[in-house]
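Got some structures for you, see below.
Computed from the coordinates by the stated procedures, all read-outs in this text should not be read as laboratory data. Since this is a predicted model, take the numbers as computed values, not measurements. Cβ atoms are built from the backbone, for glycine too; each structure is taken alone.
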Structure P
């Protein structure tokens, strides 16, 4: 490599640099199914999401330093996400985070498609910059079913992680929901039932326990304040709880959207096609206020992926690769 990479803290990124990274991020989506996508609104929303990553550390890095035992010799600027200039002048965004199972991950977003061959060349130097951590995995987002997606997923140790499924509410095929009713969750009467059903789910699908987690009471209470937490019941047996769905407002791709953050069907009702009916009832309830329905689903959660296919489109995928692809250990 003739030239070394140069690094710049994300909190010092210029508007132009943010625009370049944002365009690259949006290009990892398959937006072809979206009829009402507003490119300008999408750019604004996704750019602000990137910029806001620095806001998480407005109060400093004391907690991160303590948890990771980072010495004072490592400056705060090096703990931020980094704009990385390649010798060609192209830029990447490099970020460090921990996933649900406490693995350290480095995420790379490029202004153009992030090719494996380039990662092999440049990632070792990027990893050397982040001296305060030892990532175990690389995360790259890819347009679903593209050549880029296929080539990455074919590599040894590659794993399909988050899959982003979404649809414009006006164009969602909705199942009939006549036999399902929704009501706001009641913390006193429903919390224990919710926890019991999750315990059963985790016992039956232990491989998903650390990927599909039970929510805490504080998150439930926040969703209730937003009127986005519902218990689904049988229309014919009102006292019979079928499932719970929790959502949160989102601005993905510039839409005024709602994102499914938790969704569980009671054990007694799984496999009866009720998930799509609960979603239809939810959309019917919210469609006057929101225009986009979406959610992130773990790539190993087959049942939820099959359910999403019935009324949404796969728009974006995250693939992880073992860090051993890029360094010798």
Structure Q
């Protein structure tokens, strides 16, 4: 059987091994067929790392057989069920980032990834896990996504307010971030200085969020350093709790107008410049920002006329 595989073109063999690795209960067994298969399969296996438990991360070896030919992964996903909360997930993620070495990554480098996806709960218990999320200081992703593990119809909080502060602080150190997706998030009460300026950001998604700070978010969106931002989706976002009002684009527009309302007497020319600048920001915001309703309560709350985009 192995001789037949070896007779195939490399491009076809890569596709076959990709399918085999995806369905094999112990993918590492594929690597031991022979050196030629190992050279191809190891790149596939370690290109996209996907962990479904804290114990799986703990078993990931710090030294990988054949690592002299193995380059760093393109993406890492950590998908943990709700029962994994408090099992030291972020401590294991840090161990994974700082102890596993791939070709082209030195101890002084942050691990540059195309995608980093967390599907898990944070914790506010410092004894159970690393509250500082210090693992995130060891990476520099282009795309970052953090969602909750609960079903889509279940509005739950995965990123608790204390974790939001430290998470956004880590964003300031990511110089390659282009796409940011945050879901199942509760913003903290004190949001002064919370939102970092991210000049490389192109898309922003915030979904299933409570206590969304309208004015700080509006100030971020109209910052001239955020000129690359082309898409902002605010899905099932609430200004207060899920029983309170949804965030609408008109709320952000009102905040922008407030920013540009003169606090004192201005010369006619200055007042005209302020009005023109405000109009430009509002036009951009109406092009970039979409407020959406994806899920709806059976009774109560801020209900919309059908699901979809609303102003």
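If you work out relative contact order in percent (Cα under 8 Å, 6 or more apart) for P, Q, which one comes out largest? List each step's numbers first, then the result.
Values: P: 25; Q: 10.
The structure with the largest value is P.
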Tell me which of P, Q gives 16.8 when you compute mean count of other Cβ atoms within 10 Å over residues 118-125. P
Output 4.5 (distance in nm of label points 7 Å out along Cα→Cβ at positions 86 and 174, calculated) maps, among P, Q, to structure P
I have -1.10 for log10 I(q)/I(0) by the Debye sum over Cα atoms at q = 0.14 Å⁻¹, calculated from one of the structures P, Q. Which structure is it? Q
Value 4.5, calculated as distance in nm of label points 7 Å out along Cα→Cβ at positions 6 and 54 from one of P, Q, is from structure Q
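In terms of mean count of other Cβ atoms within 10 Å over residues 142-149, which of structures P, Q is highest? Kindly include the intermediate steps, with their values, before the conclusion.
On the way: P: 16.6; Q: 19.9.
Largest calculated value belongs to Q.
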